[in-house]
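Before anything else, here is the set of structures, which you'll find just below.
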Structure I
Amino acid sequence: MELFAIEPLFFAVVFVIVFGTMAYSIVAGILEWSRNNSLPIQEFPARVVTKRAETRGRSYQHSHGRVSTFYFATFELKGGDRFEFSLSGPEYGLLAEGDEGTLTYQGTRYHGFQRRV
């Protein structure tokens, strides 16, 4: 088999894999968004169990890289169920492990946490 005969097949396979992955991600995101919208907004007494930050990207010593930090908090409801939600930086900074209050969420969508005074 000649090398030039394999090349178009290789590019076709790569094209299908790349765009198939992108299409899957888009459809999964739309389905999760739709599912969250169909669920009621719920409020439950909860406690902040743990917080974590995840940094993605690269920073280079002598040049500017692109680095993003994502913040997460895990909440435990009175019945023992635990939920982890993605938070903004300011919301993350206001929480402390052990805080107790009311968690508001809709499916996988975090709406807020009101600390009990």
Structure II
Amino acid sequence: MFKEFKAFISRGNVIDMAVGVIVGAAFTNIVTSLVKNLLNPFIGIFLGKVDLSTLVFHVGDTTFRYGAFLNSLLNFFIIAFVVFLLVKLLTKLRLEPAKKTPAPSTTDKYLQEIVELLRQRH
């Protein structure tokens, strides 16, 4: 069983995934800080409140904190949009090698020659 575990953990995919999770966690902290410290206050300028989590309504003895939900929803959409922009930017920046066009097959060469000969006749 130890050999199987060692083979599993040694695979490149598992290591890549672990690195992705660690970088993702660090990235989450950065984006959360961006949203909480920069974007939410900027949005708060237009809404008149920086922190929506204080919005509540009461029904009997129960308190519904709909502002906290709105805050979480807003944070989700902002984070999703920022991630979308970053993925779009990284996709543009990724340098892919130029695709080489495959050499024409023998049949294609012969067909091209036939077309050329027909053009010359007319």
At a computed 25 (relative contact order in percent (Cα under 8 Å, 6 or more apart)), which of I, II | I
Supply the structure label, taken from I, II, corresponding to P(r) over Cα pairs in 10 Å bins from 0, in percent with the calculated value 11, 27, 25, 18, 11, 6, 2, 0.
-> I
Have a look at I, II and say which one yields -23000 for helix-only ellipticity at 222 nm (-39500 (n - 2.57) for each DSSP H run of 4 or more, over all residues; to 500), as calculated.
-> II
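Every number here is computed from the coordinates shown, using simple stated rules; none is lab data. The shown structure was predicted, so the numbers you read here are calculated from the model rather than taken from an experiment.
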